[in-house]
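Quick heads-up: structures coming right below.
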Structure I
Amino acid sequence: MTAVNLLDFDLDGLAAYCDSLGEKRFRAVQLMRWVHQRGEADFDRMSDLAKSLRAKLAGVAEVRPLPVISEHRSADGTVKWLFDVGAGNAVEAVFIPEDDRGTLCVSSQAGCAVGCRFCSTGHQGFSRNLTTGEILAQLWHAERSLRRAGAARPGPDPRVITNVVMMGMGEPLQNYAALVPALRVMLDDHAYGLSRRRLTVSTSGIVPMMDRLREDLPVALAVSLHAPDDALRDQLVPINRKYPLAELLAACQRYLERAPRDFITFEYCMLDGVNDSDAHARALLALVSARGPVGRLPCKFNLIPFNPFPQSGLRRSPNERVQAFAQVLMDGGIVTTVRRTRGDDIDAACGQLAGEVQDRTRVQERLLVRGPLPRAAAARAPNA
């Protein structure tokens, strides 16, 4: 019989499991602390658990880590792990250290079915959703590994990872059933104790699931926008054909009613000659202004330098073009940041996570059908 993986449970799930063993809820709290706060997998070392419970668990349960295929460390301190999730699939997670935080980028799927034009993961296709345990195992291993390497922060809080972003491989909201229990564990004070402001879910714009997340567990939200109009976004982010910009922006406006932050973050990958002109920037301002489709939408823009890969046929916008684009947005009163590229030397930067995917979606055939970007979209609009 396959042992139950305790990483698959949030606190309520773990309490129900303990109940099935004839144990009280406080045992679930103890287990949660041992597994997630202390990174312990050996039941014999969980010293405040009754010996009878340890004996029960040893026969039927385990803390099941993901096998680590490789670990790479960048010159800038970024760490990337490649995890084996079976059947020829592997996913990546990336730790990004900063002076005031430590951020872990976590994968939610083996591959991705959305197929964004500029994303290396999307060009590999899609194999399957990860389980809750596989999502949490990335955080569990990273925190444990970094602490053992001496990366713990000074002070009473020993956590190395202070922020988690669901921005790795996959579209998190297309794996909603496994995602939400994982988020609950990340937020739980008996586990990782993250605040909702420090836990971010990134989405390409799955509108119905944005509404569900708003009701169930509103954390910080980052929306992959990448274009100021439907015609171009249809080409860059194909899910836009199902949930066009007006619907997406309306969902963002609804989400703000319960969000832990008073703004939505829009991610915008800067593609040379495709979406990076001053005219595109002015169109973005119009999109989120009082005259836009949903009225004024409180937001910030995070401009992302494109990380080229051979199959994309796209190029990174020059730095001076990115800065000029950002200036147009800032002059229009929108908080705008330019993401600093990290981990380039280990292919750990945004859009580069690829892992290994046994594609079940025939992505290469679909990409061939899609063809090159239209001339009108690829031509840089004149500056004004």
Structure II
Amino acid sequence: MTAVTTATGFAEPTPSAALLLLGQKADLASERGVECPGALPAPDDPGLVERARAAKEALGDRVFVLGHHYQRDEVIQFADVTGDSFKLAREAAARPQAEHVVFCGVHFMAESADILTGDHQTVVLPDLAAGCSMADMAAIEQVEEAWAVLTDAGVSARTVPVTYMNSTAAIKAFTGRHGGTVCTSSNAQVALRWAFEKVGGLTGDGKVLFMPDQHLGRNTAVEQLGLTLEDCVVFDPRKPGGGLTVAELEAARMILWRGHCSVHGRFSVQNVTDVRSRVPGVNVLVHPECKNEVVAAADLVGSTEFIIRALDAAEPGSAWAIGTELNLVRRLAATHPELTVHYLDSTVCFCSTMNRIDLPHLVWTLESLVEGRVPNRIVVDPEDARWARAALDQMLALPGV
């Protein structure tokens, strides 16, 4: 959902947002398509859990429900598998007998599932407005223009694109067409090493164009590969030439797209300082989408799966402050009563778009499938799917993946 800011400083909904508020009509020509059927069950319907259970049982093996770690508990309870975005897409691909894959996540995740699953399978997103602000920060037109800037500067031949899994299918396709790879927060180091080896290694003059999250790219390059902050420049698609001179592009090793996660970008060094003063001996564990100064101040840094494994292995009685999405932190606290688990930020911050997938939308989706209707199907353009699959296959071929 997008919005425009008025002179008073308040955001007014765009037409597609207004449709969402009305709960009916459709605007499939909008950014990612918005369809609000106007027939969603009421959120206070006491029979929602039973309705979801009954519909899922009626569908049996014909449906496979995926739940991202950041989903609400009310949705997660109906997931056949939980995980991060790439794990869930691979799980979907491993279930060819499932006619319908219901992806309780966000738009780019469902796109990846559509790319990796068979043509006989349909991928459904319960709410088409469940997007990702980070993925939306890199539009394909902007990336194509950026590549033209690199070409004009004479550096594109020495640049390998690497795109984070949290990107649109079109960006993954761009990466595949230009010989790059996709990465996750778990294997970003491996992906970047592979990319640099293609252009002369870490000690050469080759470059990586890393999209769309500048923080993951910077943290991986500096904290894991031994590059410096001075080796990194930020390409701002809103500025002519990305806001960079030819000399800056020539000197850079990491060309970072100006994008970030709206949740992880909120955490600050002050949050770390405050929790250490309140909780002596606390272990600060953050996601690598956090800012570099937050990562440097933390005790441990890792992907969502790493965070889960770290708490599973934690010493009973130990205290932890977690810098990631709040639904997951709450779930970890409930799962580990033997630990003291704190949310790193001082204010509540859910992933607002992920939270668009709620129980009413899931019930509507499952009941629609029972009735023979496929709502909100995600279909990636075949040409984009072909090249995006090439980039994803390259990631799968990386060591340790």
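Observations on the structure shown:
- Structure (I, II) behind the derived value 16, 54, 30, 1 of P(r) over Cα pairs in 10 Å bins from 0, in percent, for residues 148-259 alone: II
- Structure from which 6, 23, 28, 20, 13, 6, 3, 1 was derived, P(r) over Cα pairs in 5 Å bins from 0, in percent, for residues 68-107 alone, options I, II: I
- Test item: helix-only ellipticity at 222 nm (-39500 (n - 2.57) for each DSSP H run of 4 or more, over all residues; to 500) calculated as -11000, pick one of I, II: II
- Between structures I, II, the greatest calculated value of FRET efficiency 1/(1 + (r/R0)^6) of positions 100 and 236 (r between Cβ atoms, R0 = 30 Å, to 0.05) is seen in I.
Quick note: the coordinates plus some simple rules give every number you see, no bench work behind them. Computed from a predicted model, the values in this text were never measured in an experiment. Cβ atoms are built from the backbone, for glycine too; each structure is taken alone.
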